[in-house]
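Presented below are the structures under discussion, each in the form of structure tokens.
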Structure P
Amino acid sequence: MKSKVVAILETRTGAHLCELIARRGGIPMLAPALSEEPDIDPQAVIALLDRWVFNPYRMVIFQTGVGTRALFQVTDALGRTDEMVDLLRQAVVVVRGPKPVGELNSRHVRIDIKAPSPFTSETVLAAIDGIELDPVGVGNGGVLVQRYGAPNDRLRRALEARGAAVDEIATYRWALPKDLKPLVDLLDALATSRVDAVVFTSAVQIHHLYDLAAARGCAGSLADHLNRRVIASIGPVCTRALMERGITPTFEADPPKLGPLVAALDAILSS
């Protein structure tokens, strides 16, 4: 990918991804498309724990590492972490991907089910298929979902269709970054064909890029600009969000990790 300009919208591991691109001779263009803002209310956690004691959850689903960590940080501050760990022992504990695993292991929480790659809502649902969720009595069918940056409506609807009462606990929310200049520069670079490839590592990056484009009056041409570039997608959730906007990814990483993504991108840009 020598001398190819590669736009990166990742925030948390953006610098690492830039380094991987630069090692292969590419020119990284970092334009973070989101920030993770704390969105966890200690009073909501208190109410959750008080309710949990009397109405035990049948299942608890942890979706992200950062959200799992934030939840435990609040229970630490409240002095109620041991209580939550005890309550988790009575539930089926499910993790959506590898990132919550380390957080739960550090708290000595037993993990019953790990959703397989590519760590989507669909793989979570497949992994818990066969577990009875239809409530027989009070609390027997409840599912608690650790929310990521936005409600997971797809997962909620599927669980409710199986008869489960679903609660979500907010831990953080996604917002546009305070400094929008790198994203504005990316929109300008796309419009003037100064970008060779764009790497998308989450669906929310696509939504935020479109939100900014709409605010600047250029959303109508964005799909056309992107479809003229090499578009790398980290996985099926990201691919679905792109396709919904009329953007066809050049490839999807398999497995959905940065290493395979960069290797595939290098092969395409070098050919």
Structure Q
Amino acid sequence: MLTIKTVAAFLEQMAPLQLAEDWDNVGLLVGDPGREVHRVMTCLTITPATAAEAVDGKAELIVTHHPVPFQPVRRLTTETTTGRLLLELIAARIAVYSPHTALDSAREGINRQLAAGLGLRGIGPLVLRDDGPGAGRWGWLEEPLMLSEVARRVKEFLSIEQMQMVGRPEQPVRTVAVACGAAGEFLEAAREAGCDCMLIGETRFHTCLEAEAAGIGLLLPGHFASERFALESLSETLTRQFPQLEVWASRQERDPVRWV
């Protein structure tokens, strides 16, 4: 009998929970670890659409990148979005596991996958930590490229048509920093590492100005695009590890941000 606890143990092996940031909420957040599991859905975020999909698909476990709950919950009612979602999942006996920033920083986690997808060499941590491989990644291109060419590689790897860019399209890039999601806080580390360019999901306007002043190109595909691909590959990893499971990446999940 395969249980939620067994799947959770494998996920913790992939992305050890001690790699998560101190402010994060990771691991098995909802559910009975001893419950038998047959169907698992992965997604970036639990929303009304993805929760309904998991219920309709009779999943016993959702592996979501973004944790629910994230902040401490004082009361669980239908008056909040978080409360409604959790009550719906609890009623359907669906467990929730979130690796979040542990998966970002894991040895083969999201940032490592982004860096490899760009074809970076010598990939290493952007910010060193005492307990593991560090946060963010950086590396160098085999040959210098224009910023616009690096942007083209990002769009091809993430299968997107548009993205935001800070910097001159023709400026040369050899070293690239990578950090998924909202990761403007890594700009100073990228500057200290001598990076010419930084790929992050999204950031504040003033961080864009700081990067421009420092001569560091920014590539901003959006929070969703910078992480969703990894939850698709995670579903494939779980299928290989547990062939008796039916695993799928949410088919209803969409980026709430529209490019018009």
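A few comments on the model shown:
- Test item: helix-only ellipticity at 222 nm (-39500 (n - 2.57) for each DSSP H run of 4 or more, over all residues; to 500) calculated as -10500, pick one of P, Q: Q
- Looking at mean count of other Cβ atoms within 10 Å over residues 37-44 for structures P, Q, the greatest value goes to Q.
Any read-out appearing in this document is the output of simple, stated calculations on the displayed coordinates, not a laboratory observation. Just so it is clear, the model here is predicted, and its values are computed rather than measured. Cβ atoms are built from the backbone, for glycine too; each structure is taken alone.
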